[in-house]
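Please treat every number below as a calculation from the coordinates, not as lab data. Just so it is clear, the model here is predicted, and its values are computed rather than measured. Cβ atoms are built from the backbone, for glycine too; each structure is taken alone.
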Structure 1
Amino acid sequence: MLQLLNIFVSNRQLIRQLTLRQMAARYRGSALGYIWTLSHPLLMLAVYTLVFGVIFKARWGVEMDDGTGAFAVIMFCGMAVFNIFSETVNGCAHCIIGNANLVKKVIFPLEILPVVQLLSTTILGMVWFALVLLGALALGMQPGWTVLFLPVLLLPLMLIALGLGYFVAATTVFLRDIPHLTGIATHILFFMTPIFYPESLVPERLRLILQCDPLTPLVAQTREILLFGRPPDWHICVLLWLIGLCLCQLGLMWFMKTRKGFADVL
């Protein structure tokens, strides 16, 4: 992990410039520009609320006023967590093959490209969390001091996403089917993670499958600190940090091992 820290420190100015450029390029040429940052999550929230909250009349079963509004906010909190993960992993699939000109520059640190994808996604993803808090306030909920624990959960989420992003970015250079497989996998994972349904509704024999998904405790603990005013479970947090560090280390090792062949393939 010292190598990862060295990547951040020694290339911090370059990472900053590329992150800002990628954020600006995301909506370059569009009429609404950064308004899409708000409109996209709000549109997704409206669609899922209509389907699950109004048509299926799904409820979460919590102590507060468990109406459609409460269901929407709780669901959207899970979507905010999953969005950072999926956008990072899917975006990393193209960060090397989409910058073939940089691959052939011997002095360019290619390992920062997944980091740039992660940072740009996370910064824009913070808008989703802001909307969660605004929605909670609109429903009369009072987010407490536990909101300050968000970085404790956000950092392992970023490490998990970055580790898988490194693996996806490097493997895509040699196997162009990876972006398609990654898109399908994240779509399946979205429904396998308790985002629009509570984990308690899952049959006991299938609950173990959900618990193998590190996003399941991340989503649950994020709801606890943002919406219910309860501090995170520190045992779960330690486990999530260990998983994040291990995945990030393995992903970076795979990336550094395979990068020597990038220029030959591209």
Structure 2
Amino acid sequence: MSQAILQVRDISLSFKGVKAINGLSFEVARGEICALIGPNGAGKSSLLNVLNGVYRFDAGEIVFEAQHFHRIDPLGAARRGIGRTFQNNALFKKMSVLDNILTGLSRHMRTTFIEQALGLPRARREAETFRLRAQGILEFLELQAYRDVLVGNLSYGLQKRVELGRALIAGPSLLLLDEPMAGMNAEEKQEMARFVADVNRDLGTTVVLIEHDMGVVMGLSDHVVVLDYGRKVGDGTPAEVQANPEVIAAYLGVTH
């Protein structure tokens, strides 16, 4: 197994005394695609919110890139190289595809508002660097034709691809995808799975994703972690997880 880029160590999270995550531990190897699966309410999205600092966990620690954290905030997570997409598109519907993707760099700006407003050389150089990076993402995700289109006028599948681009533009080493294929038809799912695989293979990005479609999970993932009521009930290769009786009882026995 490759060196772990992420270690989740005995993480617990509660809401008003109810355990959402209960003593959870697992590792994600650098360069792999790790799927988080489990029934609704198993704690999967809560875990992603812990990993990128939206939620502050109660106990345990996160080790990311060999740095130990007992708390982290979204800005700190983004600057350390953790990217994130959300279950429901959080895009700006009345802005263009290009401008939406550029918002993914807002936490990485080094110039001040005054420098930008006055068009000072440092601000112009930063803006040009960001625009070139965005152009590369548009090409990588085959979105060039939609560059100036308002996001609200795009199909749902294309909007999800724009959100992926916004998460990628900062060049994260770890990408957290919260149900990137939810609500898609079979063709859109196949297309999105291809892009996720390309991100992993061509950009070298480690991916942790939540997905309910078992066909997608088993075809795309190197590693699967199964949650049920906030605790881990399976952890291994797709084949190992499929053969795990506790996993079958908790989740895979459900007809999809």
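Any idea which of 1, 2 comes out highest on distance in nm of label points 7 Å out along Cα→Cβ at positions 15 and 87? Structure 1 comes out on top. If helix-only ellipticity at 222 nm (-39500 (n - 2.57) for each DSSP H run of 4 or more, over all residues; to 500) computes to -22500, which of 1, 2 did it come from? The structure behind it is 1. Could you figure out which one of 1, 2 the value 22.8 for mean count of other Cβ atoms within 10 Å over residues 79-86 was computed from? Source structure for this number: 1. Largest in distance in nm of label points 7 Å out along Cα→Cβ at positions 7 and 231 among the labelled structures 1, 2 is structure 1.
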